[in-house]
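The numbers here are math on the coordinates, done by the rules we state, and not lab data. Source: prediction; values computed, not measured.
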Structure I
Amino acid sequence: MPRPGEPYYVTTPIYYVNGEPHLGHAYTTIAADVATRHARRCGSDVFFLTGTDEHGQKVQQAAAAAGVSPKEWADPIAARFRELAHDIEATNDFFIRTTDPEHEAFVQRFVERMRERGDLYESTYSGLYCTACEAFYNEDDLVDGRCPEHGTVPVFTEERNTFFRLSAYADALLERYAADPPFVLPQTRLNEVRSHVEGGLQDVSITRESVNWGVPLPWDASQAIYVWIDALINYTSALTYARPGEDLTARLWPARWQLLGKDILRFHAVIWPAMLLSAGYELPRQLFIHGMLAGQDGHRMSKTRGNAMDYRPVATTYGPDALRYYLLREVAFGQDGGVGYAGMHDRYHSDLANELGNLVSRSIAMVTRYRDGVIPTVAPAAELAALAAEVADAYEQRFEHLDFTGALERVWELVRALNRFVEARAPWELAKSDEPGAPAALDETLASLTEGVRVLAVLLWPYLPSKAPLMLAAIGEAADDVGFDRAVLGNGSGRSVDASGGPLFPRVDAPPA
């Protein structure tokens, strides 16, 4: 569990400005936001970074085709990624752009440190280059002669470059891979990078001679620093200027979690830590590699493939909370999975509207009808209190490993248990019963239900930051009282419920087209 005052620096990859943001970008940003919201409420010293990657050949070519400068091309797309963070209710502390002058100056200082270490040298590179990936490939990496990620044919390139002695860091990388805590999660991804490094590392080019849209190499302005090198350094550069006049590096580095998709695993788990060691930095504590989302055509979402799903119709139709819930519930975090508008529609109604929303509305309605809107101040049913404690403990353990999906599955055990409890107790029957124990049983039932709603709101708040406060307000609780220590079933509050609100999750007639 995140501890009070503990540094908790979380990053997403910075998103490339070659197209509009889509559900895949929303997925990573939502996951980072859920992690940091939970850490904040536990009192950790949280910093959440996201942003855009704006240099490189792909942007240079796209801008030229559009008849504008690369910066003019990047500006509106970077603005759209800022909107994405806002639209999905992300609470990032800073939004970095690699065209920020402060970042560009830091990148030059960083590579100077690598040079001073003796880790850079000049040579000639020749090989196959995929502009869509901004990466070189060996023949063995291709699928039917095409890029495995984008299906495009790489172009043979030969030029004079500056190289990084990546091969010199193989032993240090393997040593970190063998240590605890695991440098990379899930374990399958750690095994993948370990196997790659054990197979032998080649030195990598860190500059491009044919690209002029990038950070100039400090000692040779005819060379631009390779966009991937430039982009990786953002995780350290941001801390030096995110707060004017303050350098947060000593306070927050090394990063607690770096979240990324498996398509950029080797850049982050091999090249990035070697760069950090070369420049004299500690390594991030852990990288979490999530799976890839497949769109409605069954293929991984990609701007290059043209099958990326727009997140906006979902956020507009069902609300950002429902989108956050769907993406983290539908696909186990760390695994590949498919998503679609129809699946979102079904999950919204089955889980959110029917199971959770109806539970909340029924609980409020019954307190209003049977106890004049005042929650009885009695202890909840022992079996529900025990289950809630078990769920909260499991939730905490899941968050230790960023198992957002597993945490939600445990929370839904409590949702379903509360719905079964209503049916088993039948408070509508207790309310009209003449049995001596009926009034006490009804009080316990209503207190249990409203306390259950309160605990659910606390547990779900990182996922449902708008709806969870409404749940609390409906049962007379402070809307911002979401501290994790409150995830315990206690005595009924004696507060008055508020039955004036509409459905928590209103029904939607049809999914987006």
Structure II
Amino acid sequence: MRRFNTAGPCFPDEHYMLDAESRLAETRSLIMNKHYFVIHAARQSGKTTLLNSLEQTINQEGSYYALYCSLEAAQSFPEPERGIPQVFNCIISAVKISALPFKKEIIDAAGKTDKNELAICIKELFYHICGLLDKPLVVFFDEADCLSEGTLITFLRQLRDGYINRGRAPFMHSLALVGMRNIRDYKGKIRQDTETMGSASPFNIVSKALTLKNFTEEEIRALYSQHTEATGQIFEPRAVEKVYWWTDGQPWLVNAVAVLVIEEQLKNDTSKPVTAEMIEQAVQAIILRRDVHIDSLLERLHEDRVRKVIEPVITGRENAISLSSDDTLYCLDLGLIKMAAGEMVAANPIYREVFIRTLTQDTQFNLASKVPQIPWLLPDRIDMNGLLKAFQEFWRENSEIWIEKYAYKEAAPHLILQAFLQRVINAGGKIIREYASGRRRFDLCVLYAGKKYPLELKLLYKSRTEQDGLEQLGAYMDKLGAREGWLVIFDRESDKPWEEKIYWKTVDLPQGRIHVVGC
């Protein structure tokens, strides 16, 4: 019986899956026209599934031979003296389990190739392989961006040399370099980061860079319908809509939500339909569990180049992110962020939530023993005024100490307040977060006992900060149908006295009442 897959590549006889090759149909024309190209996409988007499918169908069709080769084993060897022999071994291992003919002859030829001739041994190996074959060879190098520094450059230069001499010596007909990163972003640290590698760049043989897109809502529905056809278990329409909203079609997340509902919540009882409420529960479990997929992405938050991009997304800072910068491209390729409606945002609502929870995790734990308990939780509502006045007092006494604990120092006020509000979630409430670069604000909606408590967080940048905040929060309240809101403004000027920073005032607008909370 087939199942939803969250571990490794998908196989048609084992897993529910969309047709891999139809997700990137352009590969076939590139191969036919002898191109060398790149396929890049975020982690667990279906890259290896695609390559396995391409290798199998190309070999079955008979016009070419196809070889899949993972370079992951060479990841730990940036110096070519050790890395290039590892790449050589990866190729031989791939040949041994491939559908290529003349394997004995290929392996014999490899044994006669001197792997210590670092500048030519990979090229020479493919001269031997292609010379033995009676049809053109197509190679898919998976995890190509695992290579780095001297190993990467030496490997790519041999591919380039073989490419430009294909008219005189047998070499690969077509190849794909596959990984999370576009080849333009590969970093060969043989020079200073601010310098280029010159006109003889080994990257200039690549004709095109393709990327795997996330699933559309219709594709999610088609994937889930395979389970319905096999078992009779239906996904209610609102359930599919919820999956698409939370995941933005990220393939691993789409499968993981289904696994959690079907296998863990329903215990494989296919007589019960999958509802929107079940999807919500599964999403919250994914956020809390931090499976390997989530954890591997969140580890990136500690990288300085990722912080430079994620921090202005959290604070809403304008003009802080350049679409052409290496750091932005890096975060886009990793699948951490995306561009939506002219703003840079978290790649999907699940990531948006786990970013904040991860960055505030230690603070949440420490605040439990540092902040006095106040009677903010009433039988049918939250005393948001009391909660935020307690935060003002805490912020005045402790902000300098707590900010120093954060690598994300500009975003620290936003993060510390959200750690403070975490007790709402712990008490059975919910927080909806909206943030993006360019907004100069961070919107929150606290939900508890059927009531909505909209908040907007802003850093004081200019004299119009408060007025802008009132207008923006008023519009947010109107959208939510709420009549009361809280505008929290953080003043980071170190020479200003706390008596001026800490204040509370209430403003009545047509949309309702707004409490301005100075911090």
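If relative contact order in percent (Cα under 8 Å, 6 or more apart) comes out at 15 when worked out from the coordinates, which of I, II was used? Matching structure: I. Across the set I, II, mean projected area of the Cα convex hull in nm², for residues 117-364 alone reaches its highest value in structure II. Quick one: Cα Rg over 2.2 N^0.38 Å came out at 1.15 when computed from one of I, II, so which one is it? Working through the options, I get structure II.
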